[in-house]
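Participant: What follows is a group of structures, each given as structure tokens.
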Structure 1
Amino acid sequence: MNRVLLLLALSSVLGCDVKPFCVDRCDDVDGSVADSGVADTGVRPDVGDFDGGVCVPSEDGVEACNALDDDCDGTIDEGFDLTRDPRHCGVCGNECRFPNAEGSCVESECVVGACSDGFVDLDDEPGCEYACPVFPTQAEECNGFDDDCDGIVDEPEELPAPPAGLCRTTPGTLCESVRPVCATREGRSTWFCDYPEGVEHDPLLPNGIVLEETRCDGFDGDCDGLSDEPFETLGDECDNGARGACRDLGEVRCDPADASRTVCDLSVLPDAVPGAPFAVELCNGIDDDCDGTIDDATPGDPSRVVDDMVHVMRGGLDFYVYRHEASRPDASDVAGGRSTARACGRGGVLPWTSVGFDEAAAACAAAGHRLCTAAEWQAACEGASASAFPYGASYESATCNGADRDAIVGGGIDSRVEPTGTLAMCESEDGVLDLSGNVKEWTDDPRGVSEGGTDIYVVRGGSFESPSFGLTCATDLSRATVDTLLPTLGFRCCRDVAP
């Protein structure tokens with residue numbers, strides 16, 4: 001009786017009018033047992049079914065979640081809670097499965113549970129799609145990996161402090177404020193020192209600063225407190241490699257076109273003598289023709305004569321004499337100079353004074369000349385007419401530079417030495433200047449020995465302090481010991497053959 005009631009109740013649940021023993025199918029309109037579609041072979045169906053009104057259990061007799069009474073106990077799908085079973089959630093066969101995560105069933109709905117080891121859920125899709133690059137996870141490091149598995153690599157706020165002492169931070173240099181940065185360069189992720197422009201470094205190395213500067217650029221490229229120190233000649237004097245007046249001085253500086261080397265900057269020091277090389281070598285302490293020899297004349301080339309000399313032929317004498325009183329090579333119109341290299345014969349400069357006989361003779365010899373003899377000097381002064389003065393027979397106070405000439409206009413008479421050739425009218429017949437006045441001149445005319453045993457020589461022509469009698473060509477009364485040094489005493493040179 002109870003079984004019949006159960007069948008009736010099931011028929012009500014299934015929504016069909018069935019015969020008392022029909023529990024799984026009611027396909028016929030008249031309520032007859034539906035044909036199972038399986039031929040009656042005596043083999044039991046795989047699932048619980050009624051065969052001829054008798055319930056036939058499934059092969060293993062175990063209830064499955066399939067809306068059938070597999071164990072023929074009159075209850076369908078007992079033991080399966082569709083509200084909580086993750087294999088049958090809501091309906092049979094609806095298994096709660098998610099990528100890399102556990103699934104659970106809550107009130108007939110599949111819910112994502114815990115992620116599998118090494119996976120996390122970073123998006124809005126069900127499951128744990130992100131595989132941790134590092135497992136177990138750890139604190140974030142600067143290494144290009146997502147160490148803490150949060151989907152972000154080397155996030156600054158999670159990184160530890162950079163290693164101390166990695167970067168060079170010498171105070172007062174371009175590196176002073178450099179701090180390490182976490183970056184990925186050429187596939188390498190680590191801490192790098194971001195040195196500024198001007199610092200020589202390899203940005204692909206953590207601390208790629210050079211051990212020694214290679215660029216000459218005015219920067220302290222290796223941040224050691226010194227700039228361009230490998231270039232030891234910086235600031236030294238240099239030249240263009242030429243000689244004499246053509247030699248141009250400069251200073252060693254960094255090459256603006258090639259920072260790996262230095263150049264001689266010729267613009268920072270005075271230029272070479274403008275116009276050099278010159279056609280004529282002057283006696284001025286400068287290699288004017290740039291041939292490597294100072295104050296030399298070219299033998300056989302009359303266009304290149306160092307000393308201005310006059311050819312004098314008189315009464316059997318045949319010699320050459322300086323047109324001007326002798327001067328130092330470095331003399332100018334305002335300074336007598338200091339060089340003792342040789343005597344020069346040129347105009348427009350102060351004569352060489354305060355010179356002893358031996359020094360004067362040596363200065364002439366250094367130039368390839370000698371001191372004039374008494375006869376040579378007088379012949380050059382008197383000329384063919386044997387005049388009392390180089391300019392004529394009568395004394396003229398203003399023609400040559402003697403005591404009666406006022407060197408400075410106004411007031412009393414002012415006497416002073418003048419640059420050679422200043423008074424053009426004080427000229428002999430042969431064109432020799434200043435034989436009367438300006439400065440007295442040593443001659444190779446010995447006149448005995450002093451009481452102290454010093455040789456005495458005649459000095460000719462008078463000086464800017466001499467009266468008219470001392471300015472004549474013939475007077476030989478002015479004499480001096482060889483060691484006499486006076487601002488009024490100089491010399492001029494002679495020679496036997498053309499210079």
Structure 2
Amino acid sequence: MIKRALLSVWFKDGIVELGQFLSSSGVELISTGGTQKALENAGLKVTPVSDITGTGSVMDGRVKTLDPKIFGGILADRENETHITDLQNIGGSKIDLIVVNFYPFVQEAVEKGLDFRKAIEFIDIGGPSMIRAAAKNYHSVVPLCDPKLYNDFKQQFTENDGQIPIEIRKKYATKVFSMTSQYESSIFDYFAKDDQELPQTVSINLYKSDELRYGENPHQKSAFYLPAGKEIPWEQHQGKALSFNNYADMESAIAIALQFNEPACSIIKHSNPCGFGIGKSLKEAYLRAVTTDPLSYFGGIVGFNLEVDEDTAIELVKPFLECVIAPSFSDEAKKILKKKKNLRIITITPNYQLDEYRIKSVAGGFLYQQQDLDQGELNNLKVVTNRKPTSSEFNAMKLGWILVRFVKSNAIVFANEHQLLGVGAGQMSRVDSVKIAIRKAKEAGLSLENAVIASDAFFPFPDSLELASEEGISAVIQPGGSIKDDTVIKRADELDLSMCLTKIRHFYH
């Protein structure tokens with residue numbers, strides 16, 4: 001039977017209601033600090049922790065509950081007579097319920113980038129210690145570490161006359177160790193971070209944010225997980241639940257679009273961009289993106305860099321699309337998009353950025369690497385041909401180079417300064433990617449005359465340039481680095497092409 005409860009929380013959501021429920025059920029409330037004040041302001045009678053310990057809060061609040069009378073009251077096994085005798089000898093009393101959550105280390109120290117001296121003040125000592133003690137002794141004590149569990153606890157308490165079933169206690173204890181593990185991992189990551197090197201140890205501690213219908217295929221189970229203290233960076237307003245493939249494609253769609261200042265639209269299909277356009281309006285950008293591949297964009301993920309307006313929404317409801325993601329949607333656009341009730345409408349949080357690092361499971365272990373972000377290579381291009389690129393060609397190079405980073409290797413992109421014209425992705429040879437990109441452009445009825453070819457890695461032979469030149473391209477952007485660079489450059493001069501080297505490769509697997 002729960003007769004005495006200690007409540008000490010940072011996040012006070014639901015704590016007053018829980019306190020009122022306990023008090024009305026005849027449970028004595030023990031508390032300290034801000035939690036005590038919140039409960040007393042609600043008219044509840046509270047026993048201060050200092051009345052039990054005999055000492056007040058010291059060292060600027062660092063020591064409040066770290067006392068044998070408190071921890072003895074939590075850890076005493078009710079079925080062990082020696083424990084009960086020892087507790088009586090130190091003047092302690094049994095505590096049957098511990099309600100605790102922690103100082104917000106991630107939100108205050110990590111996300112705000114506090115220096116170490118300030119950050120350590122958000123490392124909770126007493127809270128994790130008490131709740132771990134309660135979880136260890138879950139047969140005798142109920143541990144509650146998450147406000148989301150309060151209603152479940154109240155229901156269990158009511159249905160079982162204050163006797164919380166052992167299987168429920170174990171569930172609460174399991175939640176505690178998950179929470180403390182995540183909390184300690186966040187602190188470890190903060191202390192271990194070195195801006196100059198990859199960390200010697202990587203802590204992977206995640207919680208399930210969303211259960212997915214299935215993975216890449218219906219026979220594969222899947223869920224989306226987040227690190228402790230981190231919120232999902234988007235909000236879904238309508239449509240079916242997101243799938244495994246939606247998550248990956250949404251990231252690419254919005255990441256591409258947000259790299260442009262003018263109205264931009266990207267369309268992703270199976271991890272590759274199948275459409276991209278910029279324009280004077282989002283509608284114009286979208287319609288250009290559609291022309292890249294009028295067949296493949298069906299069922300795609302569409303990303304915008306600006307608020308989706310009414311005119312654009314009218315176009316979006318015409319075909320079948322899986323998802324539209326943007327910074328915002330006008331009220332008029334939302335009304336129109338509701339016509340497609342299964343269409344997923346997603347808004348991205350302000351100042352969204354890709355994670356700094358990526359991790360991938362392979363060969364029984366994990367690969368950990370920096371994200372392939374902009375290296376500023378477009379500001380340091382090396383012109384290696386006799387003919388220099390025109391302003392129009394440079395703009396097309398910029399567009400193509402941004403896009404090729406998001407195309408599976410071997411990656412080839414044809415572009416002009418307004419849109420993506422053709423894509424060759426995931427081929428075993430670069431020249432095959434070129435052939436596919438040319439074919440796709442022709443099938444879409446797009447001209448490659450005076451277009452640019454962008455390659456994610458060097459051209460090992462001139463054959464790709466020869467094929468592209470036959471279709472009318474005028475400029476090339478590629479990393480360089482082949483042992484045959486001189487041969488490739490010489491052939492580019494013979495074909496009267498302008499070629500720039502970035503010296504940065506962008507493989508994407």
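Read-outs: derived from the displayed coordinates by stated rules, not from any lab. These figures come from a predicted structure and were not determined experimentally. Cβ atoms are built from the backbone, for glycine too; each structure is taken alone.
Participant: Which one of 1, 2 has semi-axes √(5λ) of the Cα gyration tensor in Å, for residues 233-312 alone, as calculated from the coordinates, equal to 36, 10, 9? Before the final figure, lay out the partial values.
Facilitator: Details: 1: 36, 10, 9; 2: 19, 15, 12.
The value was obtained from structure 1.
Participant: Let me ask you something else. Of structures 1, 2, which gives 5.8 when mean projected area of the Cα convex hull in nm², for residues 377-448 alone is computed from the coordinates?
Facilitator: Details: 1: 5.8; 2: 5.3.
Matching structure: 1.
Participant: Using the calculated result -2000 for helix-only ellipticity at 222 nm (-39500 (n - 2.57) for each DSSP H run of 4 or more, over all residues; to 500), pick out the matching structure from 1, 2. Write down the numbers at each step before the final one.
Facilitator: Values: 1: -2000; 2: -10500.
Comparing all candidates, it corresponds to 1.
Participant: Upon calculation of Rg and Dmax of the Cα atoms in Å from the atomic coordinates, which of the structures 1, 2 produces 61.9, 187?
Facilitator: On the way: 1: 61.9, 187; 2: 30.1, 96.
For Rg and Dmax of the Cα atoms in Å, the value 61.9, 187 is produced by structure 1.
Participant: With distance in nm of label points 7 Å out along Cα→Cβ at positions 105 and 329 computed per structure, which member of 1, 2 shows the largest figure? Walk me through the intermediate numbers first.
Facilitator: Numbers: 1: 11.9; 2: 3.9.
By distance in nm of label points 7 Å out along Cα→Cβ at positions 105 and 329, the leading structure of 1, 2 is 1.
Participant: If distance in nm of label points 7 Å out along Cα→Cβ at positions 121 and 465 is calculated from each of 1, 2, which structure is the one that comes out at 6.2?
Facilitator: Working: 1: 12.1; 2: 6.2.
The correct label is 2.
Participant: Could you tell me which structure in 1, 2 was used to calculate mean count of other Cβ atoms within 10 Å over residues 433-440 as 21.1?
Facilitator: On the way: 1: 29.0; 2: 21.1.
The correct label is 2.
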